[in-house]
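These are the structures, in structure tokens.
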Structure 1
Amino acid sequence: MEELSDRRYPIDPTAATLSVRNRDGSIRIYGAGGDVREVRVETVKKAYTPERLKAISTQVAAERNSISIDTIYPKDPGSEFADRSGTVDYVIVVPQNIRIAKLELSHGEVLLEEIRSAEAHAKLGIGRFFVHNCFGNLDIGVMTGNLALVYEWWEQQDFTIRSKVEDGNAFAFLPAEAEFHLSARAVTGKISNDFEEIEQRRAESTNQIDMLIGGAERPKIEIEARDGNIRIAEHNP
């Protein structure tokens, strides 16, 4: 069973902050260009029974300068055979430069697309994290799962992406002409990097890189995998 909702909240795009918390499901945030002065929140709740579906709720506190979205799940029943089903999927459309004060998801999938925020913080417990064409300051943490940074085009902007995966792999897919400062560390794994010279690629594998791609110190992309591998791939748009 599922329940859908679609709501819009007016905000001040130059000063607003966004906070989102969810346990199971997904959080997908899309940055909208132009003179956008609202946050659109589409929600899909799913559960096996009407009772369980009704027991899961979303709470939104919205003001001109802030919007907070929280997901409330009922306490897990003690019985081994009790209904524990339930997920909530969020699709949130925001001004591209909105500040993301907190994004937290325990299990599932996170997507950030075309975000140009001066500050964005996001944490995922278990699952997959995707960053798509984001040219803003991002602070990303993944406990268990995989991280993908994907850029179909490149803009020479001043931003920093800091990302850390505790248990899992990290992948970055960038245009061949991209110029940036790359800092990558795989504590127990290996790093493969298409932006190195061919001779270096054939050399012994490495677990740490700090290099200026195209001689540029900015923007900066930092990737750390505590227990996993890192792959930096280039492509021609």
Structure 2
Amino acid sequence: MRLFRFVGWYYFKYFLIVLLALELFFVGIDSLKYADKMPDSANMIILFFTYDILFALNYTLPISLLLAMVLFYIAFIKSNQYTALLSIGFSKRQILNPIFLISLFFTAVYVGLNATPFVYMEEKTQNLIYKDNSLSVSEHLLVKYNDDYVYFDKINPLLQKAQNIKVFRLKDRTLESYAEAKEAFFEDKYWILHDTTIYEMPLSFELGANALNTTRLETFKTLKNFRPKVLDTI
């Protein structure tokens, strides 16, 4: 166990150094390449770097595993630690076994990532740069969710943001309430509407009574678990 921790940590250090250096190199090159096409929004720029870092893993991870192994072996031999471990009875297989297991672990993680949206990182990066996100924005959508009808003037899948959203709540096919906001964000399985105006209809209409009750809220949480498929298109 001590041998595994000693050799494994020695190798893991080189792996992290090489991986970080290659990631910075790849992302730096892409940043220079697309400097004139970068989005104006700070959120978009953060998304670009996030997607680009993840996309670069397709190249940097396998290269890092191999280069770290070479650097580890050279440094281990030069420092005479390899010879020392052999002289006290450890076999070559025992010494190299931690490297193999660590490499196998990261390879398995990488294979698993390819069964997730990780495989679309390149496409997402290209969409941010070349489409400037304009083609990913959907407009004028009216969808039904349970007893609610939801209208989106614009919806941005990358930012999980909607503009000019209107939520019509029905009960027994009768309009019960109506909420509208200039912008809303999909966060933690809810839609969070900002600067919301809510209009509540009376259960029965009577002459002389208030026909409409108006409420204004800074934030309004609604539509739990309502995630339109359009949010997954980018």
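FYI, it's all coordinate maths here, none of it is from the lab. Every value quoted in this text rests on a predicted model; they were computed, and no experiment measured them. Cβ atoms are built from the backbone, for glycine too; each structure is taken alone.
Summary table below
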| item | result |
| --- | --- |
| helix-only ellipticity at 222 nm (-39500 (n - 2.57) for each DSSP H run of 4 or more, over all residues; to 500) derived as -1000 - corresponding label from 1, 2 | 1 |
| Mean count of other Cβ atoms within 10 Å over residues 106-113 - structure with the largest value, from 1, 2 | 1 |
| Answer label among 1, 2 for the case where relative contact order in percent (Cα under 8 Å, 6 or more apart), calculated from the coordinates, equals 14 | 2 |
| Label whose coordinates, when percent of Cα pairs over 21 Å apart is calculated, return 59 (choices 1, 2) | 1 |
